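Structures given as structure tokens follow.
Please treat every number below as a calculation from the coordinates, not as lab data. As the structure is a prediction and not an experimental result, all values here were calculated from the model.
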Structure I
Amino acid sequence: MRKWRKLGAAVGIAAMIAAGTGLANAGPGIEGNPYQRGPAPTTASIEAPTGAFAVAATPVPGGNGFGGGTLTYPTDTSQGTFGAVVVTPGFLSPEMKWYGPRLASQGFVVLTIATNTAVDQPGARAAQMLAALKYLVEQSPAKDRIDGSRLAVMGHSMGGGGSLEAAEMHPALKAAIPLEPWDLGKNFSAVRTPTLIVGGQNDWIAPVGQHAVPFYNSIPAGVNKAYIELAGGSHFVPMSPNVTIAKYSIAWLKRFVDNDTRYDQFLCPVPQAAAISVSKGTCPHT
């Protein structure tokens, strides 16, 4: 096994070497962007249960630093390699499998994981996300489909806190999406990764005033960031298929993992919809 180097300032080169991939096989893309995948987006296309790519899925056993999970990936390799996303559940929660086909069919390799124990704290979940990224790039059946320079993390509750901690440790991650994040005593002013935080208006387990909103506010203004709050949303909304979460997660991943400016239209101006009680953020910038 080739040596894995920690994600850091040179994450693109190190991860591509580990994965055996590189810019040469990133694919031609469209309009000069070598990472652009799939047709031009519409509101209907990113709200749909599946995207343009057919996908396959395979179970992943426990070990390798995390509790196993499900690997879902596009079957089409004609457009080159894809960015990769690890999705992590919250405290006492099972693997969040619905994100696999929802995101993969839009053009990502997705690993929805179970944690080593159901009670793992955010820091442990952050470490497991990074171990899962390592597995994706080095060992997974989809490793040849992955551009190891374009990696992202996503998680719910303590998994959301873990995704913020992972981004804090490794700012070269291309995107982070904490869903109703829970993390005690954390200030994320060191985060430099483009971060979309989703809160729940009626979340009493991770109340937005104590978690999601302070986390968002602590991320520096110069960083690409956004906050959307699900109108009437409880803490458990992210555990089941949700159009609002999927729509803006896809747009965020496409914009920052794939550098696809066609998705700016969904992020700027900040989203306004009946399903969203609060929204704020920076328009995407380089």
Structure II
Amino acid sequence: MLKLHVLASGSRGNAAVVVNDRTGEGVLVDCGICKRAFFETAEAVGFDVAGLRAVVVTHDHGDHVKGLGVVLRGLAKAGVRPAVYASEAVLAASAPLREAVASVGACCQVFEAGDRLELAGMTLRPFPTSHDAAASFGFRFEETASSDAAPSQALGGDVLGYMTDTGIVTEEAWEALAGVRLLALESNHDARMLATGPYPYPVKQRIASARGHLSNKQAAEALARLVHEGLEQVVAMHVSQENNTYRLPRETLAAALDAAAPELSDRVRVSVAFQDRPITIA
């Protein structure tokens, strides 16, 4: 089974670990938090960093990469040297990312949308999102069957979908997020709060644009389309502390489930990821 530890999620810094519970191995998605926060939250959720096998980077913005260098150096001191995976465009656009990799001599691998990455007993499938970055991606994580699994168990492993930092749900995203058991879905802002809030008008336009962030309403509409009998948990991601509350995404997503699949709404748990404390969905 797969497990998601969201160590931090929001405009000040993002980091999450997807874990193959069978092996204890994990993949870090982004690292926009400091070394202390990374190690403390990993310990708090019970993840042994010795099992970290790779880091995958969604895009080049600072809240997703600014902590990677200090974290990689801290891991190296502990004898842990995960490989780093990013797209060529993201590597070219992010000096902090390149410096982080170089600071520990990390193995750096380039990926593009549609690739198949075999990491930590999981298959990762990157898909493009729509964001104002050099390039941006979400990921579909599929559990890889163990070598001693019976033939009848070789297919149909656990699946997790991860998508943040996108202004729309791309066609590739619809395909990649279909049929997942665990869904990490951006629910960044409340449209009314954004419109009446303190941000300058150009920033409001950027956030609400097709290359910005999903609103609570957009996330709810996406969930209504993605819900299926095998979906068990949804976690609202990248919730704005200025243009949202932690209550609104949960209520909006729960209401979408009630309307789209009332027979499933009691079986699908809706959670919210926080900026300042970790959360686990499994």
(request) Taking 16.9, 50 as the value of Rg and Dmax of the Cα atoms in Å derived from one of the structures shown (I, II), identify that structure. (result) I
(request) Tell me which of I, II gives 42, 31, 29 when you compute Cα extents along the principal axes in Å, for residues 100-243 alone. (result) I
